[in-house]
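Readers should treat all values here as calculations from the given coordinates under stated rules, not as data from a laboratory. If you're wondering where the values come from, they're calculated on a predicted model, not measured in any experiment. Cβ atoms are built from the backbone, for glycine too; each structure is taken alone.
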Structure I
């Protein structure tokens, strides 16, 4: 039985007589500019936001900065199972595990905890796979979108920068 490859070829767009003129495209672009000018100048419908004072509302599906959640008792959810580190396609997550001692038992629900948890934002592609792979619901990409920094060291998120002080949403719930 022979196999035939089928290739879909897109037909080239045929320009009509008025689209061939240079001035048609020029007037079309100027019309869009004029439309935005009239909205902003006369109808008080601003097209841009004055950024530091007014911030754009993000969607609930927006993937922003990473945050480590705590449970309802204030304990860290991360048990350093390395699932997020293994599934990360950009290799941006580094976890170092530590054993829970009796004096730290009130901070961690299991026998292992993340002694060191770092995410390199220069490598991260914000795919959300770490969020999906976490069995404990410890990591979420629900932070803000402002990620500007002056040097490279500020773009490495440490555990202290990501950990929230109060309990976050339960796994599977998005705010």
Structure II
């Protein structure tokens, strides 16, 4: 189901960048991108991207800038539809990439700050964001879901030993 949903997602006519899920023609892996990764999208900052792994329904976040062994790659949703419901709640994928190191209070502050952000031209951007989120909601028949506790639990139960990396990963980290 997750792979079919990802195909439907990619075929949508929406502003992926406005929700932090940039689609790229060429997806160059980072040293910490697991082998066999299927790209979901990029937030557009520090190489952070979301992936699916072979034989796994979970959506993972790869964070080459803030990660460390054991946290470069962490699950953020049980499946793609759940991931999209979290994006709806956060109004962007970026907050999902930060849950692993944020307290719940700081996570809520981040969401509030994002909701209050104002800059020249933001109205057009926010309109595209609202349109993209509504498209996801209707296309997948999903509702926003608060991700914090579920993601924290998913991550605390995750064993990174199941991840398979390229030799570059071990070389970069001196392992």
Structure III
């Protein structure tokens, strides 16, 4: 398997596009992580089934978040995406999140070419309040059975804030 951080770029950030590698399909409660040192995916742990991921979860290659891992991305599609695929996305916002006292941003994105919904999702507002509530609920509580109170959702940012987080993560990766 190739090293995604070597064969893919983060994307065309100025044009609002990023590359995403999927680790966890929507609906899965398996915590699958990309091991950048071995260039493969591993099962890190099995989460309680009540905390299945409400959205496809992955990372943007060629980035490094403040927690030392690749920058996380939440990819919205009408059905789950399998582990290990990559796709080009359009970022629309960011979930400002803290895990164990460290910033752990989640970029929110949609596929660049989504003919199922006619590319209708352009902003966070297009997702609706209920979708945002579900994501907040998941990330605020998914560690409660093991480490209660260690995660904090700190709100949402728009496309401009997402762009800033992505650029900072690219610079951190290069350093």
If mean count of other Cβ atoms within 10 Å over residues 25-32 is computed to be 13.4, which of I, II, III is the source? II
Quick check: 9.5 is what I get for mean count of other Cβ atoms within 10 Å over residues 17-24, calculated from one of I, II, III. Which structure matches? I
Identity of the structure behind 2.2 (criterion: distance in nm of label points 7 Å out along Cα→Cβ at positions 41 and 145, calculated), options I, II, III: III
